[in-house]
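Down below are the structures I want you to see.
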Structure I
Amino acid sequence: MVDRKRLLIIGTAQQCHIRDYLDQVDRDQAEAVLLLPERDRGAFDGEKTIFFSGTFHPFFPPLLKAILSFRPHEIIIVCGLSYDHDNVVRAASFFTNFYKPDIKTCVRNTVTPADQRLRSRPLKEIAKWAFLGSLALLLKASSLFKNIRVSEIYSSRLGHLALDCELYLSEKELGRHDGYLDLFCFKDGQVANRTLGRLFARKMRIRTWHSHLLEAVRIFNLSHKHELLLNTRAKSFARDYECLIQQTDTHVSFSSAEQEQGRNELRALGLDPEKPHVCLLGRDSAFLQQTMPESDGEMQEPRNMDISTFRSGAEELLRLGYNVIRIGSIVQEPLEIDHPNYVDYACSGRQNDFMDIYLPASCRFFIGVQSGPMHIANIFRIPCLRVNVARLEIIEYCSPEDLALFKLVRSKSNGQILSVPEIITLGISKWAIENFADSDFEVIDNTEEELLEAIKEMHSRISGEWHSTGKQMELQSRYRSCLGVSDYNSRLETPISTHFLLQHADELFKLEGS
């Protein structure tokens with residue numbers, strides 16, 4: 001009788017993706033052992049499992065145990081929706097120097113051979129370990145005189161880069177990092193925007209070689225003392241959940257030369273730099289399709305919007321005397337408005353790294369979906385109108401100067417609009433966005449009229465002309481009472497568009513008092 005294939009499954013993704021792969025395994029043909037993080041203990045009862053915590057490397061004890069005791073024919077690394085586990089592939093591939101297991105990755109149920117370029121050689125690995133060991137000893141010796149920590153900035157996405165750095169600087173201003181010498185590196189050397197990276201490097205010790213220190217810290221189990229987890233690693237979501245930005249001053253700024261550069265580029269766009277400008281940001285599928293074609297772009301559809309629904313609001317802003325600039329880098333279609341004070345910067349052919357930051361950092365207020373460029377406005381303390389938010393607890397409610405507008409949620413089976421209490425009770429208010437794909441619920445984009453009225457209200461609030469009626473304040477209070485303070489929001493200061501609440505009050509609060 002032929003032995004069954006021995007299959008080692010290393011799970012680095014969410015449990016649902018690991019289960020999806022396990023469902024494909026023919027247990028008559030293959031014997032499986034799972035190598036899973038400690039967080040999954042108890043989730044796969046009945047499976048042969050080895051658990052791990054820490055960073056993967058070729059001499060990682062749980063991996064060594066699995067390889068030596070099981071000697072798998074095939075190793076499958078189940079990765080998340082966005083593949084980001086080169087260290088696991090590199091560690092597993094090391095053993096192909098001694099015998100010939102097949103190393104493969106599984107991303108979204110698609111199995112492909114592992115990248116052969118990640119295979120490490122024994123002598124190179126030993127030299128690397130000697131070098132990292134020396135760094136670890138040096139770090140421990142230095143800590144006798146100064147508490148040193150190393151941190152990785154999640155820098156490949158604009159919003160994460162902005163929040164990781166700004167929230168650290170806010171924490172530092174509040175005295176949370178007193179007594180430490182903190183060193184930083186960009187994750188995998190990638191920076192979503194070099195201009196923003198340079199601005200933060202003026203305030204933080206960011207160096208490429210610090211990544212070696214961080215690797216030494218992780219491999220030699222020094223993380224508890226010498227690794228600092230920033231916002232996007234300390235929490236599973238990127239947000240200012242403690243409202244630190246409201247408690248502190250802006251930490252980065254443009255030099256005089258950079259300010260002049262920004263003004264000159266506004267002139268080159270055909271705009272008068274003396275006029276205040278407003279940024280408009282939509283969201284569609286084009287950016288992820290081009291930059292991350294292997295990602296879960298189609299599952300992000302509930303976050304998208306039709307850019308043309310901004311037209312009436314943009315025309316109102318132009319009538320009020322603003323320059324209006326539609327921003328973005330990769331978009332599906334232009335927003336065409338014929339006016340000398342309007343520019344579709346995203347489609348202008350003049351989009352660049354510097355202006356991607358300067359425009360949202362210097363606008364009078366910002367209007368758009370919650371995405372990376374809006375975080376730029378946040379860190380420069382620019383008021384924001386947040387529109388077309390798919391999950392209402394994901395709205396950042398920290399600032400009373402902001403305004404928000406969320407998408408209605410409708411049941412596909414009965415066509416009914418869900419109330420705010422129903423949305424919260426069902427957990428839809430903070431769902432992972434991909435949950436909508438296979439659910440009974442769909443979101444309804446904000447209409448052009450709703451956006452126009454919210455934009456008019458935002459202008460009135462910014463200008464100090466807004467006065468709420470008793471009915472309007474009652475609806476705002478009723479809305480906030482549905483949410484409550486949570487680990488997503490420590491404050492509930494941001495109002496919802498008054499027109500939106502009045503228009504949909506019966507639907508949104510139909511369970512109140514029942």
Structure II
Amino acid sequence: MTGGIFMDDQDRRIAHTPLGDYAGHGGEGVISWRGIRYAQAPVGGLRWRAPVAVGAHTGILDATAFGPACPQRPNPAVPLGPDAVMDEDCLSLNVWAADDDRAAEARPVMVWVHGGAYTFGSSSQPLFDGRHLVQDGGVVLVTVNYRLGGFGFLDLTSLAGAADEADSNLAIRDVLLALEWVQANIAAFGGDPARVTVFGESAGGGIVSTLLAVPSARGLFARAIVQSSPATSVYGTERARSVAQRFFDEVGVDTIDQARQCTADRIVEASMAVYAAVPAESPGVLPFAPVVDGDLIPEHPLTVLQQGRGIPVPLMIGTNRDEATLFKYMKSPLMPITAPTIDAMFDAMAAEYEGTELPSRAQVLSVYEHARHRAVGLGIARDIGFRMPTVWLAEGHSAVAPVWLYRFDFTTPMLRLLGIGATHATELPYVWGNLDATPKDPTFMLGGRRRGSAVSRRMLARWTAFARGDAPDVNGAAIWGAYDRSERSTLVIDETDRSVPDLDRELREGWGDTVLAFR
């Protein structure tokens with residue numbers, strides 16, 4: 001645990017970045033503290049080791065600039081912002097709060113874990129500007145950096161020699177330490193440590209769904225929101241070892257000590273070679289992901305959650321209607337979309353689960369018999385990668401805690417024309433209230449902004465109501481009931497929200513109840 005960061009009100013006033021007044025609800029201003037270190041620099045002998053907490057800070061902390069992003073190859077789909085810098089010393093977080101000393105009680109806290117295929121992204125992305133969540137939603141917001149790719153999701157424990165030391169699941173440990181920091185310090189920023197909601201999207205959603213099955217995460221958060229989680233992409237030690245050996249081969253070393261002598265740039269280049277090679281050989285398999293290590297993560301999280309053995313906190317979870325179209329648009333190797341890659345995926349599943357009753361190709365394909373030929377691959381990729389794991393997780397967790405399941409369907413004329421629709425990550429600007437965060441974004445080029453703004457207001461209201469401890473309701477319109485195995489209610493988020501009973505019935509019947517997770 002870390003000690004208190006700010007000693008008195010004078011420190012609190014000085015060590016922040018003023019954002020000025022914003023013409024939103026109540027006209028209140030927002031302030032942010034940026035680049036607060038929660039762990040020692042994970043460099044040298046601490047590379048590939050569990051994060052080490054920083055000591056208590058006294059005096060005035062300079063918190064006026066975002067900390068560095070974890071080193072990564074620039075990706076136009078994940079813009080880090082014009083002033084972003086990269087450094088292996090990246091374990092920092094940011095706090096956003098209302099500049100309002102009139103608050104009578106501590107506010108609920110939302111802790112954001114960004115996505116990016118476990119390889120890209122940062123907490124400082126312009127999309128994650130927190131002023132709307134803080135101002136309109138009445139929360140204190142924390143956004144977290146964690147180690148990525150070969151720095152954070154490379155498990156070298158199986159290759160460690162007698163003199164080597166390495167730890168598993170480094171990025172998961174980073175987020176856990178950040179959550180410990182929140183518990184110890186967030187009251188100084190006006191936040192309530194008893195009302196912490198951890199939320200994330202894509203890889204960040206995968207981290208959050210994993211945390212629900214991590215015993216040491218108990219007590220660190222009271223609620224969770226999981227957006228488009230690749231929940232089945234958690235692997236066993238055998239696959240982790242094969243990825244680690246491929247990484248060693250790429251970087252040209254034989255020992256962990258030798259790898260620690262490599263530059264960060266060399267680690268990035270070797271990681272990107274692995275990132276490209278693994279899904280090309282094994283469609284649907286992410287090269288970097290959490291690992292069932294028998295220690296921090298004792299069992300596959302989706303197995304734990306499907307059986308109702310996860311941390312029993314309320315959960316909001318969902319996916320987007322057209323998750324896979326982005327991967328086709330980007331020609332990404334991560335998703336099996338074409339017929340050959342889908343066939344390869346089914347063959348790999350058969351080999352992986354030999355002796356287990358799996359849904360047949362014919363059974364699965366029957367779900368998509370009314371879809372256009374070109375859409376079948378997109379549907380299969382969407383459902384095996386995102387939707388079905390989400391439904392399995394919701395079904396299991398609903399036995400131990402309230403669950404609200406959603407599907408985001410809203411799109412704009414331009415995204416519809418481009419054939420993207422409500423694809424992966426398109427819900428993010430609406431949740432954050434940042435519809436103009438990305439330069440040259442084509443989303444509203446053919447209109448739809450007024451409708452989009454209305455969708456954004458409802459989503460932000462639902463997300464922050466949930467964080468406050470309420471049902472994710474809007475203006476008293478109780479249309480979104482908690483998920484249970486009788487009604488299986490799903491909120492479809494569109495120009496007009498609607499609740500649909502058993503929205504995924506055909507998918508459930510086609511895919512069955514077998515958790516398909518490459519171990």
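Bear in mind that the values in this text are calculations on the coordinates, not laboratory data. Note that the structure is a prediction, hence the values are computed from the model and not measured. Cβ atoms are built from the backbone, for glycine too; each structure is taken alone.
Computing FRET efficiency 1/(1 + (r/R0)^6) of positions 130 and 146 (r between Cβ atoms, R0 = 25 Å, to 0.05) across structures I, II gives 0.50 for structure I. Largest in distance in nm of label points 7 Å out along Cα→Cβ at positions 218 and 410 among the labelled structures I, II is structure I. The value 4.3 for distance in nm of label points 7 Å out along Cα→Cβ at positions 74 and 314 was derived from one model only; which of I, II is it? Label of the source structure: II. I have 33, 15, 6 for semi-axes √(5λ) of the Cα gyration tensor in Å, for residues 122-193 alone, calculated from one of the structures I, II. Which structure is it? So the calculation was done on II.
Given 11 as the derived value for relative contact order in percent (Cα under 8 Å, 6 or more apart), which of the supplied structures I, II does it correspond to? Comparing all candidates, it corresponds to I.
One of I, II was used to compute Rg and Dmax of the Cα atoms in Å, and the answer was 25.5, 84. Which one was it? Here the read-out was taken from I. Each of the structures I, II was assessed by mean count of other Cβ atoms within 10 Å over residues 114-121; the largest value belongs to II.
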